[in-house]
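Undergrad: These are the structures, in structure tokens.
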Structure P
Amino acid sequence: MFEFAFMRRTLLVGLFLGITIPLIGIIMVNRKTSMMGDALSHTALAGVALGLILGINPSLGAVFVCIISAFSIEALRHRFPQYGDMATAVIMSIGLGFASILSDFTPGGNTLESYLFGSISASSSGDVIAALVLFAVVSLATIFLYSPLLTISMDSNLARLDGIPVVSINSIFTLLTAITVALSAKTVGVLLVSSLLVIPVACALFTVKSYKQMYWAAMGLGLIFMMLGLTLSWHFEIKPGGAIILLATVTLLLSALVAKIRRDRYGASIADNIAS
């Protein structure tokens, strides 16, 4: 497996994204915007199709469309706060509509189809560099903004009173979310990225006892899911996205089972400890 250059590139991209995606997922779950990842992953397909039509890197097209979509969702959520879920659904529908139309003009349907569930041979040297840079930026942003992010997740109004620039921080992570989803399309697939954003965090919530432990658990699980899924994809010639998400789903079910046993024994949910 390691003797092939494309596989080394794919594993490197998987290494960086396996940590980056759950880091973004934690923030989205705490902000109660998990469905944004689902919307962006679907609209990314329109960007991929646009890139193929224009003859540029499809990932650049996906990044462009995801950024526009992400800030459009945030603008609609701010304008109509009582209809936040509707804003997400509207942008996702628009993105899928454009993707459906643009798919008729792409030079090669198989290329576009490979982005639906991921492709183990799609990562280029540029993708490795982009994933590394994104990993570094997201990691540094998470470290330096750890306390403000925790305060915002608990109460955004309290964060404003404490002098935390809530709008700026939310904008930073909206941008990073869009880029992360777009760059993950090749490896995980646009239809499955949102699952990897949420499932490692959900597994962590079932098993850990503190907010800080949730970070480490989600990152570790995301990395395991990604690397093991890519390995299984290579050996059994299956789609990497499907392998990654099925592993994550099985782990989620086992985590829920363990949490239920512990709750029956000790009378309290582990996730309740984090919330408190």
Structure Q
Amino acid sequence: MARLPLFVEPVPLDLAYNDSPANLKAVESAVAGRLAARPDVPSEERLFLFPELTLTAFVTRDPPAFRLAPADETVGAVAALAKRFKTGLAVGFPERAADGGKPLNALAVFAPDGAVAGVYRKNHLFTLGNAPESEAYAAGDGGVLFDYRGWRVGLAVCFDVRFSALFHAYAKAEADLILVSSCWVGGPHKTEQYRTLTSAHAILTQAYVAAVNRAGRDPVWEYDGSAYVFSPFGADLHQGGPVRLEESQLEACRKLAVRVADRPAYPVRS
């Protein structure tokens, strides 16, 4: 399938802590405002990327759990927004586990018709704090790759960026775009780490990487509200609006066949 025009826009919201109705309203307002600001870009060609656990913020004590399929009222409201605005939405939420166990930290992409195009469950759970994510959530067991307007899209969430094997696997699977949704906590060097890691993954996977961190603070952490769209060469293309992905950038970058030239393992001897 040919790659159709696609504009990606990270949206670094200040999320309301454990308040899904407020966060749904914030998503609605952000999408409406950004679509109105750029009427020259068709809504069907746009994909908005929101921070990790968009519907709840980074809740790690008894997080609520929403059902993806069949969608419950809260997740259904996200699908309804995508359908009403005729645009793509990448939104995160605690997903109810099928086995009744701990919820999963999910990131789902809703297409302009309201259908779920792809869903990813965070593999690498944050281990710091008095109530660490790793105690409240179950971990996912791999990546996901799906077709969106002819582009092969992979997903990752926050702490995943510290684990290069996931992104290496996306490169091997020929991803064109990787969306990274985050509540990347603040502190010394944290902004530099997030920017460097996400830009490096774009270079190493020879794919576009769009990354967003939430803004503001919650009861425990503060966040820098960073937003990036890195080209396959590692250049940050984001200037506060939609970024058009260019097929020619992929082709130019992939003239150097890094993806298919790698080894399966690297023995280290001493």
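Undergrad: Of the structures labelled P, Q, one was used to calculate mean count of other Cβ atoms within 10 Å over residues 15-22, giving 17.8. Name it. Numbers along the way, then the final one.
TA: Values: P: 26.4; Q: 17.8.
This value belongs to structure Q.
Undergrad: Out of P, Q, which structure matches 4.4 when distance in nm of label points 7 Å out along Cα→Cβ at positions 23 and 255 is calculated?
TA: Details: P: 1.8; Q: 4.4.
Considering all the candidates, the number was obtained from Q.
Undergrad: Among the shown structures P, Q, from which was the value -28000 of helix-only ellipticity at 222 nm (-39500 (n - 2.57) for each DSSP H run of 4 or more, over all residues; to 500) calculated? Before the final figure, lay out each step's value.
TA: Details: P: -28000; Q: -7500.
Corresponding structure: P.
Undergrad: Related question: Have a look at P, Q and say which one yields 13.6 for mean count of other Cβ atoms within 10 Å over residues 127-134, as calculated. Before the final figure, lay out the partial values.
TA: On the way: P: 18.6; Q: 13.6.
This figure was derived from Q.
Undergrad: Using mean count of other Cβ atoms within 10 Å over residues 191-198, single out the structure from P, Q with the greatest value. Please report the intermediate quantities before stating the final value.
TA: Values: P: 25.6; Q: 17.4.
Once mean count of other Cβ atoms within 10 Å over residues 191-198 is tallied for P, Q, the winner is P.
Undergrad: For distance in nm of label points 7 Å out along Cα→Cβ at positions 119 and 231, which of P, Q scores largest? Intermediate results must be reported in sequence, preceding the final value.
TA: Numbers: P: 2.6; Q: 3.6.
That would be structure Q.
Undergrad: Just checking, which of P, Q has the largest value of relative contact order in percent (Cα under 8 Å, 6 or more apart)? Display every interim value, and only then the final one.
TA: On the way: P: 29; Q: 19.
Structure P comes out on top.
Undergrad: Using distance in nm of label points 7 Å out along Cα→Cβ at positions 7 and 183 for the comparison, can you identify which of P, Q gives the largest number? It would help to have the intermediate numbers written out before the result.
TA: Numbers: P: 2.5; Q: 3.0.
Between P, Q, the highest calculated value is found for Q.
Undergrad: Here is a further query. Taking 54, 47, 37 as the value of Cα extents along the principal axes in Å derived from one of the structures shown (P, Q), identify that structure.
TA: Of the options listed, only Q reproduces it.
Undergrad: Taking mean count of other Cβ atoms within 10 Å over residues 39-46 as the criterion, which structure among P, Q has the greatest value? Mind dumping the intermediate values first?
TA: Numbers: P: 28.1; Q: 15.1.
When mean count of other Cβ atoms within 10 Å over residues 39-46 is computed for each of P, Q, structure P gives the biggest number.
Computed from the coordinates by the stated procedures, all read-outs in this text should not be read as laboratory data. In this text the structure is predicted, and so the values were computed from the model without any measurement. Cβ atoms are built from the backbone, for glycine too; each structure is taken alone.
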